[in-house]
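So, here come the structures, one by one.
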Structure P
Amino acid sequence: MLIMNFEYLAKPPVTRKIKAVRVLLSPGEEVGEHSTEKREEIIIILRGIATVIVEGKTIKLEEGKIHFIGEGKKHNIKNEHTADLEYIYVVSLFD
C-alpha cells in the first residue's frame, strides 16, 4: 500500500516549465511504475537509499546521488531498506 508523503516545491502557475516535489517513502513503500511520457525527470536523493527501476534496469542511489530519466521512460522508485527515503524529483513540463 502506498502511503508516501509528498510536498510540492514548485509547480504551475508559479513555474512555467518545471515541477519539483519532495517525496518521503517509508521502508517497503514505492511510487509505482509510471512513465515520464513527454517529460524529462531528475531525481536527487536527500536521505536513504533508493532503488530506481528504469525500463527494467535497477539502479541503487545513495544520499547525494542524482539520476536523469529521459523522455518516455517507464520507471519506479522503491524504498527497500530499513530507513526512510527522502528525495526530490524535478520534471520538465512540455507544451
Structure Q
Amino acid sequence: MSAAGLSVAPIARGQGIGLLLLKGRLEVCQALRIPLTKTIFTAIQSQKLAAKIGFHVLIEKEYEEIKDEQGNVLFPNMAPTKSIQLSARTIP
C-alpha cells in the first residue's frame, strides 16, 4: 500500500490523529494481507510518527538539495523539516 503523505488539518493537530491514521493503515494492510506499506513523509511531525511505529527510511533528500534547472531551491523555508523521506514498513 502506498501513500503520498500524511496530513492533519491545523485545527486538529496534537490530538493523535496522525498516529491513528498510520495505525489504521497498518490494520488495513493486515486485513488485506498487504505485506508492505510506504509513504513519502514531508514534514518533521509525520516523519517522527512514522519512526515511532516502525517505518524505516529508505531514501532521504534534503530540501536544500532539490533545485530546478537554474539551480534555484524548489522548496525554500521548510524549517524545521530539513528533508523529505520515503519510508516503508513491513506488515507482520
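Quick notes
- For volume of the Cα convex hull per residue in Å³ computed as 89, the structure of P, Q it came from: P
- Answer label among P, Q for the case where helix-only ellipticity at 222 nm (-39500 (n - 2.57) for each DSSP H run of 4 or more, over all residues; to 500), calculated from the coordinates, equals 0: P
- Which entry (P, Q) yields the derived value 1.0 for distance in nm of label points 7 Å out along Cα→Cβ at positions 51 and 83: Q
Quick note: the coordinates plus some simple rules give every number you see, no bench work behind them. These numbers were taken from a predicted model, which means no experiment stands behind them. Cβ atoms are built from the backbone, for glycine too; each structure is taken alone.
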